[in-house]
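Okay, got some structures for you below.
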Structure I
Amino acid sequence: MPDRLPEGKRITIKYNTRPSDYRMRSMQMATDHYNIGYIISGDRRTITPTQSYDYHSGDVAMAPPFLYHYTIPQSTLPYESYIIKFSPDFIEPFLRQVGNYMIDELYEQKVCHFNRQSQEKIRQMFREMLDEYQKDTEYKEFILQGMLSRLFTTVWEERLAGGAVYFRAPLSEKIIKSLSIIEQNYDRRLTLEDLAREAGLSVSYFSRLFSEQLGMSFTDYLSDVRIRHVQSLLAQTDKTIMEIALETGFCHGDYLATQFKAKTGMTPSQFRRGSR
């Protein structure tokens with residue numbers, strides 16, 4: 001269960017930093033608060049029984065109460081963020097003024113993207129709210145209510161078209177577990193038979209279930225996961241193509257290069273030069 005709001009508090013604001021491989025151990029659900037966070041660094045995926053979506057540096061991600069979910073890394077970048085948790089009644093004065101439509105739509109969207117200028121503005125707003133939260137003043141909560149209202153209004157007005165990109169079908173518990181296994185073992189020899197056995201299903205049924213819920217085959221999904229990690233290593237290290245191939249499950253540099261070109265339209269060397 002995620003941390004509840006401290007006794008007697010209606011809002012908490014934190015700066016979080018976690019290693020790149022941080023993942024929740026299991027599905028969890030908040031029961032007494034909303035979350036809204038600004039992603040400073042890192043790439044994450046939230047997986048729920050009904051939909052899964054990604055968010056990245058510069059995005060604002062939101063989760064309402066009673067959203068059963070867990071998160072996993074999507075790159076080797078460290079995960080750094082500001083996170084605000086607040087009770088439903090804390091936002092009531094704002095809702096009385098503008099109605100529920102804004103909050104309802106934002107939390108339905110779950111992820112908002114922004115241009116570079118708006119990203120810096122919103123990051124500064126989170127930083128200022130954290131500074132205010134850390135003060136010991138009589139009117140702190142009243143001030144934070146106004147700052148949170150301003151934050152929601154800014155997110156609403158400056159978000160770009162298109163929010164989270166969702167998987168096309170709800171995810172069953174067996175598929176959710178399979179995705180976690182893939183994320184933890186993409187660098188090894190991982191087969192459809194392995195995952196079907198873990199799920200307790202026949203290979204043919206598991207293959208059909210995976211494709212229906214993810215919108216792609218197991219082979220394509222595993223390849224995408226490996227390519228994503230290849231991109232991170234190309235951008236962030238000076239490792240050779242062969243070294244990266246061995247670390248990401250491709251076994252040989254030539255095979256990696258062929259698959260990388262097919263997926264991205266450029267060679268690993270071209271991607272490395274462009275990323276730098």
Structure II
Amino acid sequence: MLIRLGYDIEFSIPQPVAIVALLNVHPSRERDLRESDDLCVEPAVDIEQYLDRFGNKCARFLASAGKLRLWNSTLIEDSGEPDEVNPNARQQPVQGVPAENLIYLLNSRYCEVDRMSYIATDLFGSLDPGWARVQAVLDWVHDHVEFGYHHASSTRTALEVYTDRIGVCRDFQHLAITFCRCLNIPARYATGYLGDIGVPPVPSPMDFSAWFEVFLDGRWWTVDARHNRPRVGRILMAAGRDASDVAITTSFGQANLTKFVVVTDEVKATQE
């Protein structure tokens with residue numbers, strides 16, 4: 001399967017400001033690219049590229065005052081298979097978790113593990129460790145939180161999602177991640193492209209999406225508390241502790257968003 005990926009984002013910049021962007025396909029998917037994956041910036045600027053501590057590809061530049069446009073279009077090959085599911089995947093004891101993954105058991109900006117451990121234990125502690133617990137977490141969050149773009153908030157934490165029972169895709173993932181960490185299951189936040197491939201189109205505008213990954217049986221598995229079903233065509237861009245680590249743009253000063261368009265479309269090989 002070939003998927004056309006792209007975005008066209010514009011900002012109004014009152015005065016020069018440093019920006020870090022995470023808009024490239026994740027290095028783990030670069031081998032699948034069939035066209036270059038270059039961040040285009042207008043007006044042109046010098047771009048410094050680097051990998052952050054989570055292995056995400058980042059771009060840093062200084063934007064001038066005025067209109068700023070970030071855009072790209074690329075083509076990627078995907079298996080066309082839905083997210084893998086393994087009901088027999090086992091949970092490792094904390095002492096067996098690789099040292100580099102221990103960070104995904106701890107508190108982070110939006111995931112208050114210490115404040116929610118008793119809640120998670122009460123809800124899921126009696127279930128068998130491993131995939132069954134993860135699936136129970138997915139089911140609970142999917143069934144108890146109301147999705148709506150009008151619920152979006154950049155400051156809402158997992159505990160607030162649990163209390164308010166509303167949110168957007170990042171909120172669903174933050175709550176599920178926190179529950180998993182409370183149950184000693186390493187969980188990390190992920191963001192990327194997820195189009196309406198293999199599912200009925202929805203009337204809401206296309207966007208980047210959030211999901212998360214859990215570490216079971218010695219590897220990471222993709223799961224999604226908002227959709228709670230395996231999906232086709234999920235293209236990873238970045239992963240970290242929570243949304244604060246993987247914002248698509250971070251400006252160190254004022255940058256007012258004026259345009260945001262994302263494309264994730266399946267294309268036929270014969271058309272390329």
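None of the figures in this text is laboratory data; all of them are computed from the coordinates on show. Nothing here was measured: the structure is a model prediction, and the numbers come from that model. Cβ atoms are built from the backbone, for glycine too; each structure is taken alone.
Upon calculation of helix-only ellipticity at 222 nm (-39500 (n - 2.57) for each DSSP H run of 4 or more, over all residues; to 500) from the atomic coordinates, which of the structures I, II produces -5500?
On the way: I: -15000; II: -5500.
Attributed to the structure labelled II.
Looking just at relative contact order in percent (Cα under 8 Å, 6 or more apart), which of the labels I, II belongs to the structure with the highest value? The partial results should precede the final answer.
Numbers: I: 17; II: 30.
Between I, II, the highest calculated value is found for II.
Assign the value 2, 8, 10, 14, 17, 13, 12, 10, 8, 5, 2, 0, calculated as P(r) over Cα pairs in 5 Å bins from 0, in percent, for residues 50-137 alone, to the correct structure from I, II.
Working: I: 3, 10, 17, 22, 23, 17, 6, 2, 0; II: 2, 8, 10, 14, 17, 13, 12, 10, 8, 5, 2, 0.
Derived from the structure labelled II.
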Supply the structure label, taken from I, II, corresponding to Rg and Dmax of the Cα atoms in Å with the calculated value 20.7, 65.
I
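Figure out for me which of the structures I, II the number 17.4 belongs to, where mean count of other Cβ atoms within 10 Å over residues 122-129 was derived from the coordinates.
Numbers: I: 17.4; II: 13.8.
Label of the originating structure: I.
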